[in-house]
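Once you scroll down, you'll see the structures, which are given as structure tokens.
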Structure 1
């Protein structure tokens, strides 16, 4: 897989994101899919990661943030929808902050993804697996010590960006 950082500016909408990607990558709007990703921290600064199950499209057994394909114009509303679908409707997030826009090209299929990543804090609720088979387990990990070989290709970049964002070393 090939990962590339695109922008640290939050797109105002799906339309805005598509325009940015067309300008930065030269990709037409129908040549890529868009996803959102939540990097959720608990009160102990542990990062919530989902273990991809056997029904996931790829990277089975790898860890990633909460998220999925964008189906509507508002990226932040789509982020909340994905969180509710994947880890529970009772989850309440606080301090949602945009981290980056990145692209990922899956080598085997050539499928292009653009991912909008956000950092969030868990305010209330108990995360649980709501999509068995697609997700095998929920893990709380130390984001400073998580092993890269356990992460999906896009999550490797996400954890790196999370560290930079939280330590203030972000360019």
Structure 2
């Protein structure tokens, strides 16, 4: 009986220590997310595709900072728009239970866009910000698959702000600092 209790105790210690190693201070992560969607109405159809690769370092246990690159394309009836931006970010892992983690995140940066409507082109520069959170499922000590729900705001110099709620699916690879 003592042997089973002792083995169970060491198994628990091993499990808990391996669960938290992905988000320790000094480790870094590399990954990204993607989203797609469509808007369909009687007057216009639109297709959207976006990618956001990122890299970050854990400056404290469960707290990472880094940078994300946002890129996207929108296609509609007679028009096309593309965007590219860079956003510093912060991410904090609040809850960890087994292989699941919950986190909150914020990003704020610059974005540029180029639009073409019936062979007439325009370019804009603006601010892009995200506030949201999500969950991650760790497949192992290094790889996490995640889903995030972000409230996004984009403000170009000559336009009113645009607000979106976006579901993104992505992954992160967590690298140990090598100690």
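Tabulated data
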{"item": "Identity of the structure behind -3500 (criterion: helix-only ellipticity at 222 nm (-39500 (n - 2.57) for each DSSP H run of 4 or more, over all residues; to 500), calculated), options 1, 2", "result": "2"}
{"item": "Origin of the value 0.97, where Cα Rg over 2.2 N^0.38 Å was derived from one of 1, 2", "result": "1"}
{"item": "Origin of the value 10.4, where mean count of other Cβ atoms within 10 Å over residues 114-121 was derived from one of 1, 2", "result": "2"}
{"item": "Comparison of 1, 2 - label where relative contact order in percent (Cα under 8 Å, 6 or more apart) is highest", "result": "1"}
{"item": "Winner on FRET efficiency 1/(1 + (r/R0)^6) of positions 26 and 82 (r between Cβ atoms, R0 = 25 Å, to 0.05) once structures 1, 2 are ranked, highest first", "result": "1"}
{"item": "Volume of the Cα convex hull per residue in Å³, for residues 42-97 alone - structure with the largest value, from 1, 2", "result": "2"}
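All of the numbers you see were taken from the coordinates with simple rules; none came from a lab. Here the structure is a predicted model, which is why all the values come from computation and not from measurement. Cβ atoms are built from the backbone, for glycine too; each structure is taken alone.
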